[in-house]
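Please treat every number below as a calculation from the coordinates, not as lab data. Nothing here was measured: the structure is a model prediction, and the numbers come from that model. Cβ atoms are built from the backbone, for glycine too; each structure is taken alone.
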Structure I
Amino acid sequence: MKSKPLMVFIPGTLCTSEVFTQLLKKLPYETKTIEFNDHDNLNDMAAEVMHAVGERSFIAIGFSMGGMVALELIRMNVKQLAGIVLLNSNCHADLPGRKAGRDAHLEIAKTQGIETLIKQEYLPLYFSNSNGPESEVVVKMAAQLGADTLKSQLKVLAERPDSLSILTNFSKPLLIVGAQNDQSCPPEHQQVMARIARQSELHILPDCGHFALLQAPTCIAHLINQWVNKYYA
């Protein structure tokens, strides 16, 4: 039996490694989690991943913005990249009308505090019940990272390129997991990626939102285990 590639977990906007805690407990692989603080572009984020990985073969598992970093690794033609798992992510460039909203969010974070921003503007998009334990994790992570990290990561989101074309040419295994109630990266985004990639597998989870990995870690771990055993056994 050949050894499985290192699994590298890449978090989303205002997320620390804690976003993967419950999922990692259910995965029997060697893993490494990357964290970003002051990085303000995808190229630097991808370079940080490569610095952590070295010469090893690896699978990039990206949540939300982390999925965009994984797609940047394809753009960089990283030879060690053995496959990708995209969790509630998308491959599209930012919409032109989003800048005003992002600027307003940053102003709230600076003047009223980042916890106020998350509770007022983000949690209602992420969860149908914004008072649950998953919401507490999201607020905690954002508070740890702060407004400066938010500013850097909003720049990343605003300047991200469209990655449809690079997915078309990606020949390695690709697992895509979305959620039926995800308002940030809706199922349509996942379906587009699954259609254009050469070797993709798509799962849309019912009764979950953008943070499906907090709401359904057991289910996502099962999907990852099945996929790894299928392609890397």
Structure II
Amino acid sequence: MSFDQYDYLLVGHGIAGAVLGYELRRRGYRVLIYDEPRPDTASRVAAGLMNPVAGKRFALTWRAHDTLPYALDFYRRLGEELGENFLQEIPILKVFGSAEEGQQLLARAAADPWQGFVASIETGPIAQPGLLAPHGGAWLRGGGYVHTEALLSALARQGRAAGWLREETFEWQGLVADGNAVAYAPGRVRAAWVVCCQGAAALTCPHFAWLPLTPNRGAVLDVAVAGLSATQVLNRGAYVVPGW
């Protein structure tokens, strides 16, 4: 039986698999990706947010000055290459839940722990149609969001046409490693490396089921709010992201 030879075999074409596969191909590696397409995967329904400051402690994202500019440039270039715009660079408004929250952040602002990513802090009511923010909020810059469903669909179309994407179930039981490479008999594929990019589905893989992963659960709602601006992302416990 003859086998097709690859450098990397990737399982999963969500954000992790799609971006890793793109970068490996860009660097000249032979890549094959297996993916069972589903409309409700985490990557396809994700908000795609890139947030410089997050969490209950309102802390600066790790290495924000390195990762965010790189990510923004990456998705701009990818959009230009594929002829679509996947990236929206817009401010994020963190709505304060109390007057005390705003005063606490204002007191911290003197030391600039957010390194310029907080554009301004408002402690008075913010008057906008469709928005309830009686205690003000903090405006964040340097982030935005990616239309993940459109991005993954565009890359999948390219992958089907170029032959580097196989939209079928990958059977981990069919994978054999001999110390130097891996072979996948059902697809007649041999590769130097195999990378699992299945997210929480890795728990069903016999090679990674031992990992202490805890899948997250969440809800994605489509809502219509009369007059609400589409030029910002809102955050107070949950996120409100403009539709495309």
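Upon calculation of relative contact order in percent (Cα under 8 Å, 6 or more apart) from the atomic coordinates, which of the structures I, II produces 29?
II
Using distance in nm of label points 7 Å out along Cα→Cβ at positions 90 and 186 as the calculated read-out, with 4.2 as its value, let me know the right label among I, II.
Going through each structure in turn, the value belongs to II.
Quick check on the output: 0.70 is FRET efficiency 1/(1 + (r/R0)^6) of positions 10 and 98 (r between Cβ atoms, R0 = 25 Å, to 0.05), derived from one of I, II. Which one produced it?
I
If helix-only ellipticity at 222 nm (-39500 (n - 2.57) for each DSSP H run of 4 or more, over all residues; to 500) comes out at -14000 when worked out from the coordinates, which of I, II was used?
I
Can you rank I, II by mean projected area of the Cα convex hull in nm², for residues 146-217 alone and just name the one with the largest value?
II
Match the computed value 27, 19, 17 of semi-axes √(5λ) of the Cα gyration tensor in Å to one of the structures I, II, and report its label.
I
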